[in-house]
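Any read-out appearing in this document is the output of simple, stated calculations on the displayed coordinates, not a laboratory observation. These figures come from a predicted structure and were not determined experimentally. Cβ atoms are built from the backbone, for glycine too; each structure is taken alone.
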Structure P
Amino acid sequence: MGDEELINYLTQIKGIGRWTVEMILMSCLAREDVFASDDLCIRQTICHMYALDESNPRLLKAQMHEIAEKWRPYRTYACRYLWGWKDKT
């Protein structure tokens, strides 16, 4: 299954959300092009690095996806670097 197809399939299970499936795709299934935009650490790190305003969540999510498009097809690796950068600060 493709990433979105798997996300749609697994989120039908009660208690499983998009973030959970994205983590499964990244860690268990080793998918290389998953961007976890709902992850708090990733959101905070991108906001800090790119000086984005968090007051409008919809606009912020769109800006994050625009930034992450440059990282295709290796957005999972970019997320790992963002997590690592946040751990060091």
Structure Q
Amino acid sequence: MKKKKKLELRFRKEIVYTNRVCVDSGLIRSSDGNISVRLDDDRFLVTPSGLYKRRLKLNQLIVVNEQGEVIKGKSGMKPSSELLMHLEAYRQR
């Protein structure tokens, strides 16, 4: 498996795990909360909008470019409604 694919898989697992911890700890409920991670210079892995975070699966996460356009994800899945805020935070850093 290529290095980028391994890294993306690791981040997918960490986001799913972190979502579960947040729900189980009462920090978020239902479809609340959004998590993202920078995969490389112009790709970001983000949680989808409107899904129950406790049941989130690896293949439901979405990859977007730096303009917020979906470049990888299940049909009909939309990125977090707070995506633009996440992308701006990455730009500021």
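Miscellaneous remarks
- Ranked by distance in nm of label points 7 Å out along Cα→Cβ at positions 14 and 46, structures P, Q are led by P, which has the greatest value.
- Of the structures P, Q, the one that 0.8 was derived from, the read-out being distance in nm of label points 7 Å out along Cα→Cβ at positions 62 and 78: Q
- Which of P, Q yields -17500 [helix-only ellipticity at 222 nm (-39500 (n - 2.57) for each DSSP H run of 4 or more, over all residues; to 500), calculated]: P
- Test item: distance in nm of label points 7 Å out along Cα→Cβ at positions 6 and 38 calculated as 1.6, pick one of P, Q: P
- The greatest value of relative contact order in percent (Cα under 8 Å, 6 or more apart) among structures P, Q is that of P.
- Percent of Cα pairs over 19 Å apart derived as 40 - corresponding label from P, Q: P
- Among P, Q, which structure scores highest (criterion: distance in nm of label points 7 Å out along Cα→Cβ at positions 30 and 70): P
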